[in-house]
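Next come the structures, one after another.
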Structure P
Amino acid sequence: MDQKELRLIESKCIQEEPPECTAACPIHIDVRTFIANVARGKWEEAWKILRKTMPF
């Protein structure tokens, strides 16, 4: 990806609209927060995000 493509993606992710990853998810998981928690090793918090929206 070049810088122009990255800026286009960034502009879509920092607006008030949900990020594309969340909007595209059929069950609308808060992917950003989930990944941020996983990256920080906050497994319980990440699991809570999944449990909140997953039907099973």
Structure Q
Amino acid sequence: MEIVNTYNITFTVRNYHSINETMRIIWKGKYYRIISILPDKYKQSTDIIGELINE
């Protein structure tokens, strides 16, 4: 039996960034896969849900 733990994090960026699901995020030396992109027109920002990539 294998136990797998996922580590998800939410990043918030301004709307002037062009982002898609094929990109990766590097933050504090770790790589994150983009799971979801959620634009928020009211706050003029985009929330990005990422998952830590174990390499």
Structure R
Amino acid sequence: MPMLDANTTAQLKSYLGNLRRPIELVASLDASPKSAEMRSLVEEIAALSDRVTARLD
């Protein structure tokens, strides 16, 4: 289930389209429910642009 609503997703995708260089989102996670939420959010954001990658530690 997506964490971001359609409007926020569209705005973020537009913003990420302005990136000139690749970026990496890094999240240090554990087994907690909040970490699972963070994992989903980071992966969702990374999926919006080929210039964004996710590293989940």
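Name the one structure among P, Q, R that helix-only ellipticity at 222 nm (-39500 (n - 2.57) for each DSSP H run of 4 or more, over all residues; to 500) of -14000 was derived from.
Traced to structure R.
Give the label, chosen from P, Q, R, of the structure having the highest value of relative contact order in percent (Cα under 8 Å, 6 or more apart).
For this comparison of relative contact order in percent (Cα under 8 Å, 6 or more apart), the top structure is R.
Which of P, Q, R yields 0.5 for distance in nm of label points 7 Å out along Cα→Cβ at positions 19 and 35, as computed?
Source structure for this number: P.
Can you spot which of P, Q, R the value 15.5 was calculated from, given it is mean count of other Cβ atoms within 10 Å over residues 27-34? Can you show the working numbers first?
Working: P: 15.5; Q: 12.5; R: 9.6.
Of the structures listed, the value fits P.
Readers should treat all values here as calculations from the given coordinates under stated rules, not as data from a laboratory. It should be emphasised that the depicted structure is a prediction, and the values quoted were computed from it without experimental measurement. Cβ atoms are built from the backbone, for glycine too; each structure is taken alone.
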